[in-house]
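Asker: Next up: the structures, one after another.
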Structure I
Amino acid sequence: MNALDISKKNRKAKYLLFLNVLNPSEKDKILDVGFSNIEYSEVDNYLEKNYPFQKNITALGIEESDLFKSHYPEVNAIRYGGEKFPFADKSFNIGWSNAVIEHVGDEERQVLFLKELRRTCQTVYFTTPNRWFPFELHTRLPFLHWLPKQIFDAILRFTPKKWATGDYMHLLSEYNLKKLLKKAGIVHYRIYRNKFMGFTIDFSTIFL
C-alpha cells in the first residue's frame with residue numbers, strides 16, 4: 001500500500017465519521033476552511049468531491065480560487081487573509097476543516113483559528129495529523145518530525161524538503177490539541193483517534 005492509498009483510506013474513514021456523527025442534512029450550511037486551488041492528488045478537496053449538496057458549501061482559503069471554482073461551480077469560494085473569518089457569528093450549521101490547523105502558524109494563530117471556527121459555526125469537525133505517528137505525511141519522512149521543531153527544520157533545510165520548514169507546519173500531539181482547545185475556550189468536544197497499523201495516524205475533533 002503506497003502513501004496515496006493510505007491517504008485515500010484515511011480520508012474516506014474521516015468523511016464517513018463526519019457523516020455518521022453529525023448527520024448533515026441537505027439544508028445545512030457548511031463552511032469548509034482550507035480548500036486547495038490546485039489539486040495535487042485525488043484526495044484534495046475531499047468534501048467537495050463527495051458531499052452531495054455542493055450548493056450548501058462555502059469554501060474559505062488563502063489561495064486563488066479560479067481552478068477550484070471551475071471544478072466545483074456550485075460551491076461559494078472565498079479568499080481571505082488567514083486571520084479572522086469574513087462571516088457573522090453562527091453563519092453556518094457545520095464547520096469542516098481537514099488537516100489545516102497544523103498549517104496556519106504558531107500556537108497563537110492556531111488558537112485564533114479554533115476561535116473563529118467556533119464563532120462562525122454551530123458545530124465543528126476538524127482533523128489534524130498526530131505528531132507521534134512514525135511517518136510524517138507531508139514530507140514522507142520517518143521519525144525526524146519527533147525531534148524539536150528547530151532541529152527538524154534545520155535538517156530539512158539541507159534536503160529538497162525545505163519547503164516544509166517554518167510556519168508551513170506545526171504538528172500537534174493529543175496533548176497539544178487539548179491545550180489549544182482549552183486556550184480557545186472550547187470545553188465540550190470529543191477527539192476520535194484514527195488508526196493505521198495500530199498507531200494513531202491523526203485526530204478528528206468535534207466540538208460545539
Structure II
Amino acid sequence: MLNKNPIKVMIVDDHPVVRNGIINMLILFDDIEFIGEAGGGQELLAKLQDIVPDVILMDMVMAGMDGLQTTRAVLSQIPDMKIIILTTFPKGETVRDALDAGVVGFLTKQVEIDNLADAIRSAYAGQTVLAPEATTALVKTNKAKSVELGKDLSKRELDVLALLVEGLSNKEIGERLGISPATVKHHVSACMSKLGAANRAKAAALAVELQLI
C-alpha cells in the first residue's frame with residue numbers, strides 16, 4: 001500500500017549526473033517526492049535549516065565532508081532522520097562505521113531502481129536495509145576480526161582464561177596456578193580488555209566461541 005503523503009527525499013552527492021539520474025528514475029514513483037538535493041555535506045546542513053526530508057540518500061565519498069561525517073552532523077541535529085548510504089564499492093569497515101553512526105540503509109549505486117524505491121519505503125518505516133554486497137563485506141570483516149581477536153593473549157592469560165571458562169573464582173584460579181589473587185585479577189582484566197569483553201562471563205564465552213582454549 002502506498003503512503004497517502006509522499007515520502008520526502010533529499011539526495012546528497014558531489015556528482016550532478018548521479019543526482020540527476022537518481023532523481024529522474026525515482027520520479028516514476030507516486031509515493032516518493034524529491035524535495036531537494038545537495039552537492040556536499042555543508043550544503044546539505046545549510047538546506048536542512050529550511051527543509052526537512054523524511055529520508056536522505058547520502059553518497060559516502062565526497063570532497064570536504066564525507067558521507068560519514070555528514071551523517072554524524074545531520075543526526076546530531078535531527079536524531080530521527082533516516083539516512084541511506086549510497087556507494088560504489090562497500091567495504092566492511094565502512095559499512096560498520098556507517099551503521100554505528102546511525103544510518104538505516106547501505107546500498108550500492110548499482111541498485112535496481114525498484115529496489116531503491118523499496119529501500120526508501122523501508123527506511124521511512126524505520127527498517128534497516130543492507131545491499132547483499134554490504135552484508136557480505138560486513139561479514140568478511142567481522143570474520144577477519146574474529147580470527148585476530150585473542151591472538152595477543154599471553155600463555156599465562158590463556159591459562160587464566162581456561163579456568164575462567166570452568167567458572168573458577170580469582171582465589172581458586174590463583175590456587176590452581178600458584179599465583180596470588182591480585183595477579184589473577186590483573187590477568188583477568190587483561191583478558192577482558194584484549195577480547196573487548198565487558199565482564200568475565202563474556203570473556204569466557206568468547207574464549208569458547210573463538211576456540212582460544
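No lab work stands behind these numbers, since they all come straight from the coordinates. All values derive from a computational prediction rather than experimental measurement. Cβ atoms are built from the backbone, for glycine too; each structure is taken alone.
Asker: Check the numbers for Cα Rg over 2.2 N^0.38 Å across I, II and tell me which is largest. Mind showing how you got there, number by number?
Answerer: Values: I: 0.99; II: 1.40.
Largest value of Cα Rg over 2.2 N^0.38 Å: II.
Asker: Please compute relative contact order in percent (Cα under 8 Å, 6 or more apart) for structures I, II and give me the label with the greatest value. Walk me through the numbers before you get to the answer.
Answerer: Details: I: 18; II: 14.
Checked I, II; max of relative contact order in percent (Cα under 8 Å, 6 or more apart) sits with I.
Asker: Here's a follow-up. Going by distance in nm of label points 7 Å out along Cα→Cβ at positions 11 and 179, which of structures I, II comes out largest? Before the final figure, lay out the partial values.
Answerer: On the way: I: 3.0; II: 5.9.
Largest one: structure II.
Asker: When percent of Cα pairs over 15 Å apart, for residues 107-186 alone is calculated for each of the structures I, II, which structure yields the highest value?
Answerer: Working: I: 60; II: 70.
Of structures I, II, the maximum of percent of Cα pairs over 15 Å apart, for residues 107-186 alone occurs in II.
Asker: One of I, II was used to calculate helix-only ellipticity at 222 nm (-39500 (n - 2.57) for each DSSP H run of 4 or more, over all residues; to 500), giving -9000; which? Kindly include the intermediate steps, with their values, before the conclusion.
Answerer: Details: I: -9000; II: -16000.
It was calculated from structure I.
Asker: Also, I was wondering about something else. In terms of mean count of other Cβ atoms within 10 Å over residues 35-42, which of structures I, II is highest?
Answerer: On the way: I: 14.6; II: 18.5.
Comparing I, II, the top value of mean count of other Cβ atoms within 10 Å over residues 35-42 belongs to II.
Asker: On to the next question. Starting from the value 4.4: which structure in I, II was distance in nm of label points 7 Å out along Cα→Cβ at positions 27 and 163 calculated from? Let's see the in-between values first.
Answerer: Details: I: 4.4; II: 7.3.
It must be structure I, since only it matches.
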